[in-house]
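Taken together, the values in this text are just the output of simple stated rules run on the coordinates, not laboratory data. Since the model is a prediction, treat every value here as computed from it, not as a measurement.
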Structure 1
Amino acid sequence: GVTGLLIDPVLFKTYSVTNVPQVVYAKEVNRRVDLGSEGDFSRLETTPQWWKSVGDWSMDYHLRELYNLSKEEKLKQLYE
């Protein structure tokens, strides 16, 4: 799969980002139309599952924390 970094102000509200740094992992984000923000759930085919890690930590730490929360193997592969 493809891993990407996305900075989208609408997502701050959607994923309740109130503190930074913060890393959010969202699973099953499938847009019905390729316009607008993925934070606008009305544009998505399904509501995604998501997890977040908050703190002034290394990306490696965030990835491990997100893996521990989600058990998503894709995340484990990123930090190994």
Structure 2
Amino acid sequence: MTLEELWELFPIVLVGHNPSWKEWADSETASLSVLLARFSPTCSHIGSTAIPAIKAKPIIDILVEVPTTVNWDNIRTTLEN
């Protein structure tokens, strides 16, 4: 597949900042923090939507960090359920 074909299938569209992104991210990070509480997560809104002064792809990126001792299969099962 050519790069041109990829751009047609998956265009990158930047939009002006939406103040609701922070609220949406806060809501999702709170939900993830509760859902994954037994794994001691740190959930953060990251990426371009977390920066108020710039245009961004309208996709909320959330980083979930857990201790290295956590069993990933347990996290996966929790998220899938």
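With helix-only ellipticity at 222 nm (-39500 (n - 2.57) for each DSSP H run of 4 or more, over all residues; to 500) coming out at -12000, pick the structure among 1, 2 it was computed from.
Structure 2 accounts for this read-out.
Looking at structures 1, 2, which one was relative contact order in percent (Cα under 8 Å, 6 or more apart) calculated from, given that it came out as 31?
The correct label is 2.
Using Kirkwood radius over Cα pairs in Å, single out the structure from 1, 2 with the greatest value.
2
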